[in-house]
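Listed below are the structures to be examined.
Just so it is clear, none of the values below were taken in a lab; they were calculated from the coordinates. This structure is a prediction, so every number in the text was calculated from the model and none was measured.
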Structure P
Amino acid sequence: MNWPRFAVLLLITTFLQARWIDTIAVTNLRVTPDLLLIAMVFFAVRCNESEAIITSFVLGFAADVAASGFSMGPFIISFGLFGTGLSYLHRIVSIKKVPHEAITVLVVALSTGYLAWLLARIAGQSRPASLGALLGTSIYSAVLGPVLFLLLDWLMRIKTRRRERK
């Protein structure tokens with residue numbers, strides 16, 4: 001993993017998520033894709049386990065910063081838990097085809113979003129996002145995710161270990 005490249009990608013993605021993403025919102029619920037979640041799924045399925053765990057928690061913290069502004073919140077927990085689980089699941093199930101990537105982004109987006117929504121409700125935060133917006137964001141992210149995976153593959157140039165055939 002090229003950590004300086006990851007840091008630059010993290011800063012750019014966090015800025016886009018916090019400031020620019022509303023320009024591509026759809027419907028009256030202002031549904032937008034979750035770029036940080038797409039990046040978390042990408043790193044969870046493309047990196048080894050330790051790198052995936054680190055990137056999941058870092059991207060979760062960035063999602064909290066983008067959502068609430070410089071405070072830790074529910075996303076660091078939900079991104080960390082589901083990113084870790086996805087990286088261990090990826091040892092068993094290969095997620096390389098576009099439909100599998102889209103389904104993975106959809107399931108992880110619904111899971112992390114619901115856990116973050118639940119944690120925000122328990123903590124008594126003012127107005128967590130509605131579940132309808134969560135569903136829209138998950139679908140939007142699942143459609144956009146495989147396209148961004150191609151861009152991230154090119155930008156990050158992560159080398160995956162391949163088994164040699166004997």
Structure Q
Amino acid sequence: MKDNALSIANYFVGLARKDKEEVKPLRLMKLVYIAHGYMLAILDKSVLDPRFDRVEAWKYGPVIPSVYHSFKYFKNQPITENAVVYDADRKNFEEPELQDEGAKKVCKFVWDKYKQMNDMELVDLLHKKGTPWETVYVEGKNKVIPDDYTKMYYKMLVNTLLRAAKAKE
């Protein structure tokens with residue numbers, strides 16, 4: 001099965017489980033989007049599957065609908081299970097598992113950098129002026145956030161992190 005937003009989400013659920021941290025759906029959706037942004041900036045590619053993954057600007061920030069719909073039944077409770085999808089080719093249900101090693105490293109970086117932030121802190125972070133969400137959000141409409149906007153924004157963040165690291169040397 002090709003990597004996609006759900007394989008990224010399941011990877012974060014596993015990282016949370018390993019660190020004995022709670023991750024609720026809203027927080028998970030934000031972490032998946034942040035990882036997507038860093039993957040565009042660092043790996044110069046998207047791990048999302050364009051057949052069913054797209055990023056939209058919703059009221060509470062960027063959302064990938066496939067992640068929202070796969071975890072919404074947890075409501076505001078900690079996620080206790082991975083997402084499962086039906087694989088029509090194999091005629092069975094599978095848990096999407098992240099295969100790309102570069103994507104795993106980016107997810108681990110994102111987890112370590114943002115795991116201390118709660119749901120609303122991540123929402124606030126992604127609502128800041130100049131973010132891709134802020135650029136395209138229109139109340140009542142779930143407009144697509146173009147990957148170009150996300151890539152440009154996260155390239156700026158990566159460059160800022162690199163300059164800060166060099167300044168410490």
Structure R
Amino acid sequence: MVKKAIYPGTFDPITNGHLDILNRALLIFDYVFLAVAINLNKKTLFTLKERIILATQATSHLNNVTVLGFKELIINFAKYHQITTLIRGLGVMSDFEHELQCAHMNRYLMPTLESVFLMPSQKWSFTSSSMIKEISSYGGNVKFFVPDIVEKALKNKFNTKIF
């Protein structure tokens with residue numbers, strides 16, 4: 001039996017921290033759906049299509065990952081793909097409270113859905129897509145934090161030079 005999981009997020013943009021969590025998930029699961037979300041509570045820099053393209057390119061070397069977009073409850077996505085495990089990354093303690101609330105709500109809505117929390121490597125624990133976008137918007141160097149394709153996309157969005 002193939003062990004599958006979903007790793008959902010807005011991935012605006014996908015970072016090396018996200019990829020670290022994905023790679024950790026692949027040590028546990030045979031197959032992971034990277035589910036790129038439309039979140040009406042977040043104003044994204046990149047469109048859903050752009051985020052899917054960036055995530056697909058950033059994970060193209062992984063043959064056991066599929067990148068899909070979604071605009072629905074994650075439980076509906078999970079049911080459709082017959083998946084009962086959700087991957088969530090916990091970079092800092094402040095992530096825990098929100099993720100715990102979401103895990104309880106998801107389990108209420110879909111009792112068979114388990115949430116697995118993974119911590120990134122220490123070098124990625126302080127990064128976030130929001131921080132990356134802010135640094136990049138002022139022309140800062142984000143090369144360490146994101147795949148090359150994302151660095152170029154940020155440069156194009158902000159029309160800034162890469163150091």
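Have a look at P, Q, R and say which one yields 29, 46, 21, 4 for P(r) over Cα pairs in 10 Å bins from 0, in percent, for residues 102-149 alone, as calculated. Computing P(r) over Cα pairs in 10 Å bins from 0, in percent, for residues 102-149 alone on every structure in P, Q, R gives 29, 46, 21, 4 only for P.
Work out the source of -12000 here, i.e. which of P, Q, R gives that when helix-only ellipticity at 222 nm (-39500 (n - 2.57) for each DSSP H run of 4 or more, over all residues; to 500) is computed.
Going through each structure in turn, the value belongs to R.
Which structure, out of P, Q, R, was mean projected area of the Cα convex hull in nm² calculated from, if the result is 9.8? Here the read-out was taken from P.
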